[in-house]
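Just below sit the structures, each encoded as structure tokens.
Every number here is computed from the coordinates shown, using simple stated rules; none is lab data. Bear in mind that the values here come from a model prediction, so they are computed numbers and not experimental data. Cβ atoms are built from the backbone, for glycine too; each structure is taken alone.
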Structure I
Amino acid sequence: MLDIHRIAIFLSAVEERSFSAAAKRLKMSQPAVSLQIQALEQQLGVELFRRTGRAVVLTEAGRALVPLARQMMGLSKHIEETMCALRGKLVGQLLIGCAATPGQYILPRLILLFKQQHPEVIIQMKTMDAETAIQRVLNQEIHMGVVAYEPHHRNFYVREFMEDETVLLVPSGHPWADCPQVSLAELADPSIPLLREHNHPPTDPLWRALERAVKSPERMQSIVDIGCTESAISAVEAGLGVAILSKVAAQQAARRGHSRVIPFAEGPFKRTLYFFSNTENPEVCARVGFCDFVHTAEAMALVEEWIA
């Protein structure tokens, strides 16, 4: 039977590309790492590494073992986490990839509240565009993603999180600042610099409605894709234009007093945020626990308070 400790040493050597570096990482001596690798090679009856000076290079057998070894380590970790969960204790690591709005304005507060209840869970959240999050979940590089449209893939488990609205953010001194609402047709004026967040999905109802209302491909092409939410907010506060944004982000900006949130006359334009994970990835107890947590009354009350 394979020794899980030897498999862990093998993967460390693969990632470090050096027995000595692996030994330093594992707080072992270099000869001890070499002996464990040799013992694994003898057990499997193949050579896993070719030694070339200080560096090591995987053989064909070594390359074949890498994904299997990672699966074995993942399953071992999953067993430990599952047994802890059965004792009522959540442990382990949770890697989340999310779009800018939930990553900046919603998830941090929920993560902090979750961590208060489950301090031994390690959560790492990285902001990325939806396409990257989808690909990384597919590649099993992260445990879950959070995006502003429903991702479709046969291997995805998808769960609705919350609704957000798309609104217009204008500078405090703008002629529209005191208007109760603005029509999409008014955005056709080419003299008004119009900004937007990065990567709105093509299915977003607001953008389809805007194209119909503006009736000008040139005007649509003139919209500046500012790249990130905070950059768009800074541009609006500096009086450089108006921005189409998430209501969650726009309301937080307006509280600073330099901008105003204006709804669209044709709205509200709602979009749903989704959690999703890869069903081929072993269930991570921390992920299941976090997804269940964010749908509790306590978590939803926190979100509603934040976006009110």
Structure II
Amino acid sequence: MKTVIINRRDACAIPPLLAQILPYRLTDEIHRLECGIIEEIRLRRCRCASLTCGGNNVILDFVSEAQEMDAIVKSLCCGSLYAHAESMTEGYISLPGGIRAGICGRAAVENGRVIGVGEVSSIVIRLPHRAPPGVGCEIASLVRERGLGCGVLIYSKPGVGKTTVLRGTAAILASGDSPLRVAVVDTRGELSFSLEPARLTVDILTAYPRREGISIAARTLGAQVIVCDEIGDSAEADAIISAHNCGVPLIASAHAASLEELMAKPGIARLHKSRAFGAYVGLRRREGRAFEYEYSVSDTEAADACF
């Protein structure tokens, strides 16, 4: 087990795109708070909005009325609800600049499948952040030290910072004196945020389903490393195992509070038994700190003990 702590203190303004979409009385209240790094803005129909800052929830005075909420959703969709209908049924809207808005409301269901969402009651806007220097070094070192033989799976509870760590890892591996060919499978349009420097050897697959994106990265792009977010679906396992069998390691993340909880997921258990991952990294954040991470690294033997 290894623990690494990385500090980052910063301030975060509301991105210009959101400043144009959100009501002025909301953005004005947020600016006056000066709460530091804003991770999430949460709007609730006829209820007080709130912010997530450094892992803490801050309740605002702003209340979004029904018509105002509908107008915000339409603006998030750039005026076309139809164009975003499919992703809305999956619970999110992707915006430029790596911004993702999670949504929930009244679902229209047909044959057990959500086919539409109306009367949106909550909007959770996640603000992307550039990985500060040093974040991802531990993960990148694991990949290089193991000779690109096995992947690394990062796990934590939601909202800790897995996506930020993945961004930093991708940037580190795709830069320096011996850069690797890194393929980033960015299914929801947020993982590749800040990976724009011209000298990064990164290929980005935007909006591809993970299974298809991983397969393309391994078989047609000649990637040396694949990075993607939030795996766990059993349907993705075949593509991940196939990439592993081609000698291409995957650096990915999954939701779990512990190694035992991670191994209890059927899709992850299958990947573990295939030895697609050589290390499992538990990610924690120090209380009240937005970008202070602790990495706890477990090997395959530790994961075997969970069964």
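Matching task: -8000 is the computed value of helix-only ellipticity at 222 nm (-39500 (n - 2.57) for each DSSP H run of 4 or more, over all residues; to 500). Pick the structure from I, II.
Source structure for this number: II.
Determine which structure produced the value 1.3 for distance in nm of label points 7 Å out along Cα→Cβ at positions 76 and 100, calculated from the coordinates; the candidates are I, II.
Working: I: 4.2; II: 1.3.
Only structure II yields this read-out.
Ranked by FRET efficiency 1/(1 + (r/R0)^6) of positions 52 and 156 (r between Cβ atoms, R0 = 41 Å, to 0.05), structures I, II are led by II, which has the greatest value. Sorting I, II by FRET efficiency 1/(1 + (r/R0)^6) of positions 44 and 244 (r between Cβ atoms, R0 = 41 Å, to 0.05) from high to low puts II first, with the largest value. Where does the value 25.0, 78 come from, among I, II, when Rg and Dmax of the Cα atoms in Å is the thing being computed? Derived from I, not from the others. Assuming 22 is relative contact order in percent (Cα under 8 Å, 6 or more apart) as calculated from a single structure, say which of I, II it is. Label of the source structure: I.
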